[in-house]
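Every read-out reported here was derived from the displayed coordinates using simple, explicitly stated rules and does not represent laboratory data. Small disclaimer: the values here were computed from a predicted structure and weren't measured. Cβ atoms are built from the backbone, for glycine too; each structure is taken alone.
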Structure 1
Amino acid sequence: MIPLHDTGKIIMKFAIKLAFIGWAGLIGFAAQPASAVNYILEELVNGLDMPWGIAFLPDGDMLVTELSGQLRLIREGELQAQPVAGVPEIYYAGQGGLMDILLHPDFPTNNIVYLSLAVGDRDANTLRVIRGRFEGTVLEDVETVFEAAPTRDTPAHYGGRMTFLPDNTLLVTVGDGFDFREDAQNRANHIGTIVRVSETGKVPADNPYVDDPAALPEVWSYGHRNAQSIIYDAETDTVFQTEHGPRGGDELNIIEPAKNYGWPAITYGIDYSGLRISPYTSHEGMEQPLEYWDPSFGPSGMTVYRGGAFPDWDGDIFMTSLVFNHVIRVDMDGRVSGAKQILFDEIGERLRDIRTGPDGALYILSEGTGAGNGRVWRVRATNR
């Protein structure tokens, strides 16, 4: 490690040869050789309060959500002192707050931004998705796109990640509320589902349960626990998702409509009390994960790398860990997963999200070691 200094920002340069980690769904792992990877890890911004989601604006600026309710603008590499105005009131408790951010596919012409947030109070709260027009320092014409039903009385497991499909319909992950896991098998509510709505919140006519009186029409898939990342990859026409297990059983999934992903009827994890949740890890009619992890690493954010800076990583999946403070790279061959690699553990903090920037660099959100010192990191290539 060679520490460098540039305008007050710590830049660390690494030429590393890391071991791939083969989990195979078991405790422990086996090392396999990996190629050398050269990168520079640099801190771009400090001073964020629990950063949760990041979006890249066409002019190179960035928007970052803070769980406590602020939408922050990073302009020309500097965190602006004043939060973006116009963000509605949130319910900030437990895991609830201002969560994901997503730009409309036509953002360069319409300036529309989507935000997921918790709303309500201790006795009745839920996940809501809003959209508004970003006008540089303010969010205008804010309207609700989706609200999960029913409300619950727990500030946990909201899900809250979003991605667009090619037809401009929106997928939103909805958590199981922690105490309501059995409802994840009930399509008559939004608990433990992934929902699909139009860009304005209407129900698409081709949703799988739109004509099913026993289901809510927004439901696209179900049997989920707490999915805190979801990505549509255009190159493979695939929706990838990660999902928190309990003690063990974190998952990487390929999501398809009308599929049941099993929670809590099947799981590779046990309850936090140590008791068994289900005796089954598989069942007819329920999907198996592409990969699962035991022990849990706390999957929080994900990107499918598509960029020119790291050609050896093209198509690979990167996932941030809240438990082990590192990034896991899954070597992908299309929709087939392979070896795993631990990366960027030198940050040494809980990692909330990772995204591929328009410049081909990877951007990572870390929560910091105390209130108000969450950070944005950039991983860029260096000449060999």
Structure 2
Amino acid sequence: MRNQKPRVLFVMPNLTSGGAEKSLVTLLQVLGERHGAGRDFDVDLFLFEKQGLFLPQLPPWVRVISCGRRYSAFTGSWRKALPYFLLHGRPDILIARYRYAKAWAAPAEERDALVWRSFAHALPRQRKRYAAAIAYLEGNATYYCAEKIRAARKITFFHNDCRNFLAQRALDERHFPAFDLIISVSESCCDALREAFPALANRVRCVKNIIAPGLLKQLAVAEPPPWEPAPTPTLLTIGRLTEQKGIDLAIRACGILKRAGVPLRWFVIGKGELEAPLRAMLQEEDLEDSFILLGERANPYPALAACDVYVQPSRYEGKSIALEEAKAMQKPIVTTRFGTVANQITEGVTGVIAEMDAQRLADAICRLLGDSALQVALRENLLHTPGNEAEAQKFMDLLQLDGEEA
């Protein structure tokens, strides 16, 4: 029996802190406010793992489904997996769990395919047929949507520059033909996709991450910042503690500045797998009182409003949401020269761009802190940064929900 309303499925691994996760939640909020989600069409969100900082921010009309304990049993220890899958009569998944563990030790050129082939056994096939299914992240969410979901229309997102994801290229080539559209978040990222997948170039579209300055400013005054006021200049970085985000470069730059006698406090909002080695770096550089890891924050905007300078030390990005939010809050910005930075920052106009080196990053920060006229100019140039909620309409047009649901 055909549903009265079309039903759309989004797929994500989880809603832990991250740019794509925040982007999805913002998109869903805008779809509900302006485009009838929950009224004119229903939304399911399939999470491999039902957890994450942004779960409470989901609109109430979003129906969340997940793998449940099956996922944690598969990805956890062998001692957890063995009784769980034996009890549930799934020795086939136990075999897949064994292969999954072995796959991580495979050569780099084979690893992603072997890991996915095993991991796919832990993920249930969706029985319902959807009007549209959207894999909102590259990698496993995309492969799952291609293989285990039935939908009249399929769309996948690639939030990064695909030139930084060469190891998974073969898997992408295998799965991308299942999608009607491949969306990325900047024109340069779209150009990279067209170059990497020329046979699918006509399927690539750009939909930018939605930034709503009014909402950010409301959230910024909802609570106090996570530090006490001080006369020392305050720097802020928002990002996961991963190789991509370059927090190690930031620590080295902070050490250079401290040894040069430049007073500052540098706070980082985010968590990730590199927390332990980064804390060891802080001890090594004697920066534990100057460079502070704050962990996750569901609402980072009081911190963004209170900082003097926002720093983005990334090695690569698709289109950084944190940078766009810093621009919307009219913050003086220092960023590394990652491959797509020109899509977001104009040197000396909307920010200061440093070469990807700790010394150059430190020099750029020192230059900005010592030049109050430049700080004022950057703020003024960002004063009328527009929101881009209209991107939600572009996304709705691409969904084509007025078509027939097969």
Next item on the list: Taking 24.4 as the value of mean count of other Cβ atoms within 10 Å over residues 217-224 derived from one of the structures shown (1, 2), identify that structure.
Entry: 1
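When semi-axes √(5λ) of the Cα gyration tensor in Å is computed for each of 1, 2, which one produces 37, 26, 20? Display every interim value, and only then the final one.
Details: 1: 30, 27, 19; 2: 37, 26, 20.
This value belongs to structure 2.
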Check: When you work out FRET efficiency 1/(1 + (r/R0)^6) of positions 49 and 361 (r between Cβ atoms, R0 = 35 Å, to 0.05) for each of the structures 1, 2, which one comes out largest?
Finding: 1
Check: Hey, mean count of other Cβ atoms within 10 Å over residues 129-136 derived from one of 1, 2 reads 24.1; which structure?
Finding: 2
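Which of 1, 2 yields -11500 for helix-only ellipticity at 222 nm (-39500 (n - 2.57) for each DSSP H run of 4 or more, over all residues; to 500), as computed?
Values: 1: 0; 2: -11500.
This figure was derived from 2.
Ranked on distance in nm of label points 7 Å out along Cα→Cβ at positions 153 and 345, which label among 1, 2 comes first with the largest value? Please list the in-between numbers first.
Details: 1: 4.2; 2: 3.7.
Going through 1, 2 one by one, distance in nm of label points 7 Å out along Cα→Cβ at positions 153 and 345 peaks for structure 1.
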